[in-house]
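Novice: What follows is a set of structures for review.
Computed from the coordinates by the stated procedures, all read-outs in this text should not be read as laboratory data. Just so it is clear, the structure is predicted and the values come from calculations on it, not from any experiment.
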Structure 1
Amino acid sequence: MDATEKKRETPSIRNLLEVDYRPLLDMYRQFQPKNYILGLPPPLEPLRVEWLRKLLQEKLNLVAETGGRIIGHASVIDVPGGDFCELIVFVHQDFRGRGLGTYLTEEICRRALYLGKKKVWLMVERTNEHAVKIYYKTGFRVTRMYGDVYEMELDIRASADYMGR
């Protein structure tokens, strides 16, 4: 399959299933750059395995898949007793720049609202301009800065009406 055919394929977004563990782990093994933001995804295999197993225990995990291959992952990490959750989104480097990160972000935020969450929180390196642009487009706003890292927040109750346009 050449690059043009790859671009024409429309990835499907769906809930993560138990059988997806190994294919998702494979995506993270190939993920570049290693240690993308605040040590995530973990670059060392034992840490990556432990991190992924913990993520799979969360209530909400989505994957993007095309041609039987997992190419993206989004998860919201519940904050017990809180009305907010933490967001992570990763898209395999071969599939970036196609709107997949935006779609995963919007879809998982919409689903977090159904879990009773009011806000979504994340951290992103300000030099990751593409991700920052996606988060702004989705409605996130910078709440704090820690050196080169933005802390961003989204009120999903107010944003649900325009996500997905």
Structure 2
Amino acid sequence: MVDWTQVFVLTITLFFMLTGLVLTVVPPIPGTVIIWAAAVFYGLVLGWPRLGWLTFSLLTFLMLAGLVMDVLAGHFGARLGGASWAAVLLGAGLGLGLGIVASFIGSPVLGCLAGLVGMAVGIVLVEWRRHRNWPAVFRAIRGYLAGSLAGVAARLTSGVLMVAVFLARVYWGG
């Protein structure tokens, strides 16, 4: 006999997990957190024994690893491109501030774009003052963008692994 409650909850969970997976490629949107929250929903509604604490712990670890790698990748990319820590810190502060303000005024997508622009502006301001050399400034920006792409790849990988772990547990784990 089919348990329609489980089918319904699993459908909603998978919808949000796949939505989160798609959103992992949008830089500041934490798609892995959406995937994790969907797993929490599944565990809360159907009971934790269905999901298992080991699985939930692994999903939590993968989510945190993806988020940390994402944050660190852009900053280390900027550093590898020659940006100073002052440029990275100012850029991160400007990006965060502009992202929050733009999210409240406009939309989360506008906040994402504003955050990226703020990071780039911070790097440009410090690196131009430091070098007065546009090639050095652009090298730092290219490093930041390359690092940001690596961060997106890390989040996407983390998200795919999270969905795979969840599906393995639900369909083959007992």
Structure 3
Amino acid sequence: MKRILSALALAVATAACATSPNLDRSFADIGADAELKGVLFSDRSHDYGDVDLTIYEGRLMLTGTMKSEAGHKKLVENAWKAKGVDQVIDEVLVGDGTSLGQGFEDSRIDATLRARLLGDGDVRAGQFKASVSKGVIYLLGVTHSDADLAAALDIARSIGGVDKVVSHVIVKPL
């Protein structure tokens, strides 16, 4: 059983890395994500529990909420501390955290988006990462055509409960 789980984990890791155009960049993103989570965990001055970190090719997107402007400022400051972060995209709102009900709704939206992106034959799902906060879908990634981006945006906008879709996707033609 242990061998099966190890083989499955290796297959999932390999598949995840294969979707990225640059294997080294994928490992750098994983390292930056882990490093930043460590920095935030060790900073007890603010509660970062309602913040999501999404990183793709060195571009770090921050989403969610912070209770104070001082905490928000410290979050962005900490974001730049992680090696491998070339850009910080700040979509964090200052205010009340996400309610339990909204958290469940955001999770449903996220799962629906992932399933639809994977199921759509015209969209290369590995080119996109997403974060959902308070009914807003934030897309991050790199795609090769405006048509791919338009298809992903159409899928995101078609999901019930979505208030808005924000794209931080870069189009880099082949």
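Novice: Upon calculation of helix-only ellipticity at 222 nm (-39500 (n - 2.57) for each DSSP H run of 4 or more, over all residues; to 500) from the atomic coordinates, which of the structures 1, 2, 3 produces -9500?
Specialist: Clearly, the read-out refers to 1.
Novice: Which one of 1, 2, 3 has semi-axes √(5λ) of the Cα gyration tensor in Å, as calculated from the coordinates, equal to 39, 16, 11?
Specialist: 2
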